[in-house]
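Structures given as structure tokens follow.
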Structure 1
Amino acid sequence: MQDGVLILHGILRTPLSMGAFERFFKKHGFCVLNLGYPSRKYDLSILADKIHDPIQKFRETFDGKLHCVGYSMGGLLMRAYLNRYGIRGLGRVVLIGTPNGGSEVADYLQNRLLYQWVFGPAGQNLITDQTGFQHLFAPLKAEVGIIAGNQSSPPFGFTMAGRDNDGKVNVDSTHLREEKDHLTLPTSHMGLLFHPKVRAQTLAFIRNGTFDRP
């Protein structure tokens, strides 16, 4: 019996940004769907509908559990998708640098025209006031592991001064009430994409339901 892994990239990115994760999980024997989606064009509600068909088709290609890995906004999209559609044989879920409580950087930029043009409708789903779209989310009915970074990077770290953050998301904002395990690593938001320990710890959680610690 073979398990699968669904990978969702962050906003403004493509599946290429998650290529290291895709290769890593294939090397360890998983079926992998590194799914692209038009992150700039639609909000999370519409994006959840758009990724449904390819996920359904992928689910029919293997007989084990389907685990989920979401980076940054990809984690929010994963949560919205699982709330709306669910997944048959859902395994464990790992969220990496996901602003579950929103990002102060998005708060700072949300009314600026350049931000609105670059990040599109989904950019408004990254703010800390989630009143207008809280209905998209519900507690995940799976074992959830969360990885955060605490190495701030310019230029927007000042929006989270005094709190551990990765330059875009503060560590406190990554938490979910239903999380089973949480791990903070010394890396930036972008660094979470490339740090080999992030991949290794993601695999550890998918296999064991906990992160590896000394």
Structure 2
Amino acid sequence: MNTRGNLITFEGIDGCGKTTQAELLHRYLIDCGRKSILLREPGGTVVGEKIRTILLDTPNINIPPTTEVFLYLAARSQITNDHIKPALENGGIVIMDRYSDSTVAYQGYGRNIGREVTRQLNGIATSGIVPDLTFIIDCPPEIALTRVSGRPDRLESEGVSFMRRVRDGFLRIAADEPERCVIIDGEHSIEEIHQAILTVVRERLSLF
């Protein structure tokens, strides 16, 4: 009988550096001989990538918040069933660049849909799968948005005030679930953040 694997998620506002850190941890685990997959949201599946295009394209700026949240949930449901559940059942380590907390922060707080509503909807989309460990890379919006390369996507274009609400959402999630969530200072260097993450993974999950 296989032992359930681990789900590690990386969260934070756009430009915080979470994608870089998710990639670094994934490579480290692979180098250590661990069975690890790296996925992103929205995306990671044929359906999810099509939804990602809809959600992030700037011409779709007027998508209503309710439509937005259900699109994210549809992509999450697909990736959960296609990749996350099978990998965990086979004892693998799944690293997610965004997961359910992003919906609570972006749509629950940023769009004012509400935390409890988005949490309940997440429970359906994820089949109740909760991360074992979540890293929230925290960074002031005024700094994070300067790091965004290329043309801003639909959400990045929302500006500082929106990202402040989202950041507050992530910090509230972390405050309410300290056993799962770890806040990492996103203003530190890439290597300093990576080492801090490795320390937490060693302490909490005993993966290496």
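Coordinate-derived values only; no laboratory data. Owing to the predicted nature of the structure, the values given are computational and were not obtained by experimental measurement. Cβ atoms are built from the backbone, for glycine too; each structure is taken alone.
Identify the structure, out of 1, 2, from whose coordinates distance in nm of label points 7 Å out along Cα→Cβ at positions 73 and 113 was calculated to give 0.7.
Details: 1: 2.0; 2: 0.7.
Only structure 2 yields this read-out.
Hey, another quick one. Compare relative contact order in percent (Cα under 8 Å, 6 or more apart) across structures 1, 2 and report the one with the greatest value. Show your work: numbers first, answer last.
Details: 1: 20; 2: 31.
Across 1, 2, relative contact order in percent (Cα under 8 Å, 6 or more apart) peaks for 2.
Of the structures labelled 1, 2, which one yields 1.3 when distance in nm of label points 7 Å out along Cα→Cβ at positions 25 and 65 is computed from its coordinates? If you can, show how the numbers build up before the last one.
Values: 1: 1.3; 2: 2.9.
Answer by label: 1.
Using mean count of other Cβ atoms within 10 Å over residues 129-136, single out the structure from 1, 2 with the greatest value. Kindly include the intermediate steps, with their values, before the conclusion.
Working: 1: 12.6; 2: 20.4.
With respect to mean count of other Cβ atoms within 10 Å over residues 129-136, the highest-scoring structure among 1, 2 is 2.
Could you figure out which one of 1, 2 the value -8500 for helix-only ellipticity at 222 nm (-39500 (n - 2.57) for each DSSP H run of 4 or more, over all residues; to 500) was computed from?
Traced to structure 1.
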